[in-house]
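Input: structures, listed below.
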Structure I
Amino acid sequence: MTGRCRAIPSGVTGMVTGIIAGMIVLGGLFGPVAGVGVAWAAPVRGTGMAAASEAKSPSMTKTRSRALRQARRSALKMALGQVSGSVDPKARKAVLGSAEAWTGSYRIVSETRQGQEVQIEVEVEIDLVRLTKRVTRKGAPKPAFRLGDVTVGPACGEAEGVSGQVSTELSGSGAVALDGKGPPLDVVVECEVLGPVLHTYLRGAHVSVVATTQGQVVARRGGPAFAITPPEAVAAGIGQALLDTADDLVTRRTGIVRLRVRSPMPSARIRRLEAAMRNSVLGVDRVGVAAIERGMVELHVRGTLDAKTLARRLRALSLPGFSLSVVDVELPDALTVRLE
């Protein structure tokens, strides 16, 4: 693994447990979720079974917890079976290792007990589009960043293990490289155990993941998570925060500058800007529309330029019928401009 792992002092700001209780979805028992509601989710069922005799210290509470974890993992395996295309075995293994994060939104369909055995069936909402992107083989271009230092808070668990999880999840999703010449991306993981959630059997935790490069924050994710035990809640929160962080970073690739254009109307301006960059800006190979939002269009500029160099050349660019001003440069690959 690239980079250094170091612990940071405790003292993460506390949160009010009562707020968490209000976030638990009424009418069902949901597991450790960092956010309720999954886009493009599909219900998948799984079954798990555990016996108290399997443990050195028999406990029906722990037995139920094991059965529930097995059921959620079984549902995740069913979802992985629905993925089309070439699946990366390492990515699949990493996903199964973060089953708590991928199966955070679930409901218990049935639960039966026979003596010291517990069997649980769950229905899990799994984002199949996100899952497919995570486990299918990645092609060029390469990530814009390489993984730098990983800093782990004392409440997050064993530092080396969490650092390894950061490396596995971010590199496996194609969000960062583990070597190369890209700018280093430093990641800080902070956790806080919040205690029991009122009127439930759950425990709460809060996790934050902050990724920075060259002194700038490029991704900040996190939130509350819930599980039967505090360590499980922390693990679920870390997993979910890393999934969200990877989603933020995966679109940032070498050879691509994300050019956000404010005041793009009329649309003919965008076409003229694209043509001017292709024809008159050295180092630009291709330009295309990547996203359209209210009052903003995002272009992906492919070539050999970074954001700082592209900004300098756009300032000198002559445009027919309008002008361009640079609003902000986010190294190494994001640039915001306004058309006037």
Structure II
Amino acid sequence: MATQSDFSRAERLCITSAVGVNIIRWQSELVLSKKSTDLEATEDYQLRLKKQRDLVSSAGRSANDLAKHFREALNLVEADLDVIPELRNSLSAEEVDISPQYETAQNIFESLSGLPRRIASQGPFWLLCHIRWLETRDLPDPPTCLLGSHARKVRVVGSTYADQGTGAIEIDDGDLDSATRTLLRYTGGLPTIRDSGAFWYDCPLAGAWWRMKLVQAAVDVGNGAFTPRGAYETLRERGIWEEWTRWVCRRSSRLAAPAALAGFVIASIRARDETTQAGGEIKSPARKDEANKMMRNLARRCKPMNLSAVNPETLADLCFD
């Protein structure tokens, strides 16, 4: 089992190896802040396209190839990542979903037992985790699942499935930029384009860990209003999780208080139940808008309150008009 000292060593590695700086440099060479088709004839575009193809191809070949690519790109060839524990159970491609299931989140959370919030708040740490888990085969091999919906566009030519590592990889030029962006988001975030906190919802495994961590605190003050699984499944909804993290990271950090989160979870469950009882359909865009509205109401109405002294049911009521 990893100790806080082990995780601190991983944090020091991020600092001494300038992982964060190298990520910015490397990602800036791979993707532009805005997609453009006006540069296709330029030398810079062709070089960027080659670098994207090299990265995506490594994900199509094998877990070792992708881990090696990450290490070389970030000057981590000699770095010892053994301080990051292996996962208790290896993940299947289906488990490396944009919103991992409760059991998958439990696996990640328990495997990283003792991980301090301070370190888990750093996107580079999660990239180191992915490198480590690629090398320990805790992630699928080949790890095309890290390309999201673009995985089906990667074709292995000249090898059998059992011999993926030697085959050539084909992917259309038009898919390379989007596939690259997805891979970077899935493995720790894309801070060159999105804000530094976006990895909470861009990186599936980081998001799963954070939901489990937050759910623990919310259940402790929730007075039995929801179960850990119920709270996790509510926060797992893509629109709800994005809105909650954006509000907490960008607008009102007070809403990260356990009581405020518990109130938001209660309100979200209540809104979903009312919709289904009325015969309505649960749609992600509507839930996202609903979550944004609830967070706005809660942020405005709880300003004068000591949140630790307020019942979460009361805070849930404040979420509604």
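Side notes on the structure shown:
- Computed 3.5 for distance in nm of label points 7 Å out along Cα→Cβ at positions 134 and 262 - originating structure among I, II: I
- Looking across I, II, the calculation of helix-only ellipticity at 222 nm (-39500 (n - 2.57) for each DSSP H run of 4 or more, over all residues; to 500) that yields -17500 traces back to II.
- Here the criterion is FRET efficiency 1/(1 + (r/R0)^6) of positions 222 and 270 (r between Cβ atoms, R0 = 30 Å, to 0.05), and among I, II the highest value is seen for II.
- For FRET efficiency 1/(1 + (r/R0)^6) of positions 174 and 254 (r between Cβ atoms, R0 = 41 Å, to 0.05) computed as 1.00, the structure of I, II it came from: I
Here, each number is a calculation from the coordinates, and none is a lab measurement. No experiment lies behind these values; they were computed from the predicted model shown. Cβ atoms are built from the backbone, for glycine too; each structure is taken alone.
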